[in-house]
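Okay, got some structures for you below.
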Structure 1
Amino acid sequence: MIADFADNEIAPRAQLLDESQGLPTDSISQLAELGMLGITIPEQHGGAGLDLLAACLVVEEVARCCGSTAAVLASHLFEGSTAILDLADDAGRERWLPGMASGETLATFALGEVQAESDASGITCAVGEETDGYSMHGRKTWVVGGALAGLITVVARNGDEQLQDLGAYVVDPSTEGCSRHQKTDLLGLRGAGLCELHLDGVRLDAGARLGQSDSGWSPISRVVDKSRLGGAAIALGLARGAISHALGYASQRVAFGRSVDRFGSIRAMFADAATAIEGARLILWRAAGLFDAGKAASREAAMANLAAKKAAYKATKDAVQILGGNGYSREYPVERAYRDVQAATPFGGGEDLQKILVSRSLTGAQS
């Protein structure tokens, strides 16, 4: 069902969305009508009650046709929803999840800052306690889907310690003192509503804090781990879409008296891409399955993110090469897929960070 929806509804809008740097509001509304925004939210809160593996499949199919729409969907499922599901108490879940499940409220997650894109210990966004709640000051950057979101979970500190004083706070971006500044003229994911979030004395009620006051970074890191699954699913979908288009093109493009899909070098590109994509997908499914079983899977999530992005980098590059000169034209979707893959870093960090995380888990090193 979601594959057909992506082909029939999302794919025809993808090029204009990229060129206009608009927002995929129509596609997201339709996905909400299909129940996709609540796929991981329990039935008691209005969702489908499915697991992260199901969410991976949905995001991959959407990304196959449009990376920007998939990025907004993934930020809602793997970051915004996960933050509330994993960190909020029963009252918080009852307060926020029904609107998120119905699509009335799109959610996302704000972690990175200009000086702390991949280093949580460098976060400077801070909260101060007030008589009736909190006040928040700071800047967040590269907030995926932030331009559309009606609820943003912001990671901020309430003390001087590097990690132990970090907490997660739910912010309504329409609150006085909160402003969003959409990023434009980006290389890829140009329609994903990436923005900077400015927080100038934003007042939050007492229930805005997720988790215990002394919980620190550890529970937040589990949300970040799961966000890496979303990044992997986006990359795999982009890779599949590019290779599928290249296969169709190569079967029709004739050179030296035969279609170019009969050339050994072209066939080798397809074989390498298919093998890498399938291998990364299996790692992703294993990581999602471990999380769904309630087990730790930080290493597997980093592996999945690393493998998927590496596979997608090569697959989209090869797809551009297979199309020859047409591969560089915006008339063909492989060019957009290639750019979108380069822009997928905000989901869990870049390739080097994933390697650090995997190597730490193998050696037991902390730095």
Structure 2
Amino acid sequence: MINSELKERLVDAIGLLRIPGIGRTRYGKLVDAFGSPSAVLSAPVSQLVAVKGISRTQASNVKERSDGSQARVLASRIIQLGWAVLFAGDSEYPRSLEAIADAPPLLFRLGDAMPSDERMIGVVGTRHPTENGRLFARQLGMMLAQAGITVVSGMAEGIDSAAHLGALEGNGKTVAVWGCSLDIVYPSSNRSLAERIKAHGAVYSEYLPGTHPDRAFFPERNRIISGLSEGVVVIEAGRKSGALITASHALEQGRELFAVPGPPGARMSEGTNELIRKGARLTTSTDDIFAELPTLKGEILARKFSRLPDMTEGETKITNLFASGPMQLDQLSRATSLPVTELMGLLLALELKGVVRELSGKRFALSDDYQ
């Protein structure tokens, strides 16, 4: 896409997103209904209010409060800064992230594009870790990187930074998701780390240029960390730690949740120990992660079934992926390189044939007859 085309598309998207009362959710509903931000901005109020969840006030705002001039300034700035612009639905938009309920309509990136089959694990924790916690995060990041896993975190001080550093020391890739725009490095002490991450992975943000970090942005940022990842590891977190918000997002999104145990009574272990008590996988090494998510290690072998019904080539390929246990929808999408809509059709066919059953959290497994 040439810059002039990108700029016009950006102007419309930014203009719509910045209209009072619209936001991400209503933006998505309107674009789904009309096909593009441009079409939304051109639609009459009578058609806008026909979209479920759009009030007359919001529809009127679309017509009366769209600031095209400011949107054009911001679009020009984004192009000048050289950010990669990812619109939901584009080929470079991370497929796993697109599948979550509150995916960002616009995502900005510095660094390399992530392949659709990239294997990612989120690693998060307190900004004020113990030395043991920091060391474990660094070692885990290194071991994941050496196994070919991309480490995702938020580049905050403490556990996040240690996990990124470990991945870089393991000569692997790492991804940082920021709670501010890409033209503002936060914390500023991580400027050197940010440059290394861009050179060996990517930095993502959903925020427009000039957006400084704010307490409200970090919980929003956390849903992207978990949305990119197949699972999330929490290392040291107090009872009110922001890492627990990431854990909550992970569960809502059907991701696997891992937690590193700590000494009873230790303040920085209260949150992680509580996660384990509630069902998070107790984690002391990468082996615990691979045991729960065997496809991460790339060791799934085709299983020979003797009593399967007639199936298409695509159905057989999907069935073989269940050889080591249940899989989440986004894992299947990555493993097969199929869009979620097409994959759901194949899974439905397998359910009707009695081969596959759906579990909670958008997970699927072989039915009992074919275990």
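FYI, it's all coordinate maths here, none of it is from the lab. The model shown is predicted, which means the values in this text are computed figures rather than measured ones. Cβ atoms are built from the backbone, for glycine too; each structure is taken alone.
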Subject >> mean projected area of the Cα convex hull in nm², for residues 5-108 alone - highest-scoring structure of 1, 2 >> reply: 2
Subject >> Which of 1, 2 yields -16000 [helix-only ellipticity at 222 nm (-39500 (n - 2.57) for each DSSP H run of 4 or more, over all residues; to 500), calculated] >> reply: 1
Original post:
Just checking, which of 1, 2 has the largest value of relative contact order in percent (Cα under 8 Å, 6 or more apart)?
Top reply: 1
Original post:
From 1, 2, which structure was Cα extents along the principal axes in Å = 59, 56, 37 calculated on?
Top reply: 2
Subject >> Answer label among 1, 2 for the case where distance in nm of label points 7 Å out along Cα→Cβ at positions 157 and 333, calculated from the coordinates, equals 4.4 >> reply: 1
